[in-house]
1. To which of P, Q does the computed value 2.2 (distance in nm of label points 7 Å out along Cα→Cβ at positions 95 and 223) belong?
2. Identify which of structures P, Q gives the largest calculated value of relative contact order in percent (Cα under 8 Å, 6 or more apart).
3. Which of P, Q yields 35, 27, 20 for Cα extents along the principal axes in Å, for residues 231-318 alone, as computed?
4. For which of P, Q does Cα extents along the principal axes in Å, for residues 175-310 alone, calculated from the coordinates, equal 46, 43, 21?
5. I have 21.1 for Kirkwood radius over Cα pairs in Å, calculated from one of the structures P, Q. Which structure is it?
6. Here P(r) over Cα pairs in 5 Å bins from 0, in percent, for residues 295-342 alone has been calculated and equals 5, 19, 23, 20, 12, 10, 7, 4, 1, so which of P, Q was it run on?
7. Please state which of the structures P, Q yields 7.8 when distance in nm of label points 7 Å out along Cα→Cβ at positions 135 and 335 is computed from it.
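Read-outs: derived from the displayed coordinates by stated rules, not from any lab. Computed from a prediction, not measured in an experiment: that's the story for all the values here. Cβ atoms are built from the backbone, for glycine too; each structure is taken alone.
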Structure P
């Protein structure tokens with residue numbers, strides 16, 4: 001947002017007063033901490049975008065999809081902006097800060113550009129909302145920290161510290177928290193459905209239940225769990241269910257019935273290659289790559305069983321149709337020897353499954369297994 005071409009109607013807001021706490025970090029510029037209205041902020045902030053040729057600026061290009069998503073979530077009341085944006089006024093302009101005592105003061109932007117060090121997507125989302133509905137959003141309060149008199153180089157240093165030390169939330173923890181929030185807030189679930197992301201909640205729900213079954217007990221690693229004898233992280237298990245949950249049949253049945261299908265499926269696989277389940281850590285089939293492949297294959301297997309009038313929850317049904325594909329599956333291991341049947345899934349150099357660990361490799365292996373399934377007959 002540019003500091004130029006500001007409407008006269010907003011000038012009063014821009015010249016408003018905001019009570020702030022004053023910080024004087026040792027060997028650093030003065031900072032003010034407080035709350036400012038969106039209307040006073042969105043027409044005055046400047047984003048110093050990186051110009052590599054001129055070696056000026058430091059901000060990354062704005063990602064409009066992130067802006068639109070945050071704006072939509074704010075508009076619907078799903079989220080707030082609880083974290084402070086970091087700003088800077090590059091000159092010690094007279095009257096910007098009136099100190100009332102050692103720690104309290106009054107902050108007046110006085111038409112000065114507010115350079116954004118951290119928070120450009122949050123401010124862009126607010127600017128979008130203020131433009132859409134100024135009566136609703138101009139008074140929205142934003143927590144902020146503003147440096148007074150820092151240079152562009154100082155801003156760049158702060159930007160580097162904030163963005164090079166930040167760590168994103170682990171996917172497994174994010175899914176765990178998302179499920180808990182969705183179960184407590186129906187409006188969040190409705191929002192996820194509208195975005196096509198409700199599968200994440202159902203996938204987490206299934207994963208938590210599956211982890212209590214005989215074959216998967218102590219095999220799924222949730223946030224904070226030690227690795228111990230686990231073979232797959234909960235996020236990997238949830239991701240493996242995405243394609244299944246998108247199918248008309250599996251996606252529409254109850255969570256309880258989904259679990260019955262998965263439990264029967266894996267017990268059927270165990271009947272065909274039992275050695276792979278006696279020492280799960282020594283085999284790849286219960287690890288992330290193997291689970292992704294087998295859950296992708298289940299889409300075809302369910303349709304095959306239903307076409308034959310076989311039970312989709314009976315392990316015997318799965319063993320019947322998977323026996324030939326799994327026992328005849330073979331490939332060369334790292335030592336140049338042929339690994340077949342259960343040995344195909346051996347981890348490390350003795351097995352061949354590791355050769356299919358990439359996304360493309362998993363698609364190839366899933367296709368190989370699918371083409372050896374019995375044909376679906378139509379009456």
Structure Q
């Protein structure tokens with residue numbers, strides 16, 4: 001195998017957001033799965049559910065390693081793969097260790113890198129993801145920015161305008177494709193013993209929240225004090241930290257469940273009265289599902305969701321008051337339903353796939369991507 005378009009992925013969000021691009025590219029694409037998320041509940045279940053082919057290459061020794069061990073192992077093994085099966089273009093997505101490792105491998109071999117979901121910036125370099133985003137911003141040849149603001153961030157950082165294209169975010173088509181019909185949503189709610197608009201959906205997984213015992217305790221206590229039922233799919237890493245810190249008793253007021261598939265998650269999120277999370281992707285998904293979100297973080301790389309009125313940044317101590325205000329606002333749902341998603345109209349995958357094909361057709365060209373794409 002050589003040539004074509006290589007896609008490097010390794011986490012649940014990457015699988016979800018690359019699915020529609022892989023469908024668009026068809027046989028032109030092949031996949032390197034880093035296994036950054038090596039738990040089947042966070043990886044294989046999504047590959048199966050989204051109907052994707054099994055990856056052509058799967059890396060070893062990545063999941064469970066430290067951050068920089070992951071980056072180094074991904075870069076090392078992927079460089080070997082690209083050396084033996086040289087693609088014309090490499091696609092990476094977002095801000096994970098897989099993103100950075102894949103981009104480093106491609107750059108080392110002089111293979112053009114396309115960064116999907118480029119240009120997001122939180123301004124907080126205490127977040128590992130922010131460093132990954134900035135580094136990949138240096139390595140990529142073509143930057144697919146999901147919003148005008150993310151494109152502006154790249155231009156402000158000195159990226160040449162011809163190397164930046166605003167595409168929208170593939171999360172829009174991913175969310176819409178995964179959202180079941182009314183009848184199936186009802187069946188999913190029944191399966192989890194939940195009633196529409198009568199529960200809060202919570203997810204916590206970021207190291208800044210889970211690796212600090214005091215912070216994690218504050219979050220769990222805040223969720224436990226809500227007067228509305230809280231459904232919480234529990235990330236394996238978060239569950240392990242809760243046990244290690246001796247906080248298991250704080251789960252008692254919550255409806256804890258194992259990680260769930262994307263279709264089930266989107267169905268539950270679409271009927272939750274409120275979502276509380278530290279996820280980046282959920283900040284985008286709520287703009288499609290038209291649901292309110294409390295973001296348990298100090299900063300966000302997706303300010304578009306906040307400005308549009310879908311999301312609000314809160315500390316654990318603010319969760320109860322913010323949740324009560326949102327849950328008591330009887331007109332909020334109507335207002336959110338009328339606000340378009342700032343992340344595009346569901347055509348991002350087709351646009352990105354077109355740019356990837358065009359750049360792959362001129363892999364050795366020294367012309368700018370804009371010239372190559374117009375050829």
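1. On the way: P: 4.9; Q: 2.2.
Traced to structure Q.
2. Details: P: 12; Q: 17.
Checked P, Q; max of relative contact order in percent (Cα under 8 Å, 6 or more apart) sits with Q.
3. Working: P: 35, 27, 20; Q: 38, 29, 20.
The value was obtained from structure P.
4. Values: P: 46, 43, 21; Q: 41, 34, 25.
Label of the originating structure: P.
5. On the way: P: 24.9; Q: 21.1.
The structure behind it is Q.
6. Values: P: 5, 19, 23, 20, 12, 10, 7, 4, 1; Q: 4, 19, 25, 24, 20, 6, 0.
The read-out was computed on structure P.
7. Working: P: 7.8; Q: 4.1.
Computing distance in nm of label points 7 Å out along Cα→Cβ at positions 135 and 335 on every structure in P, Q gives 7.8 only for P.
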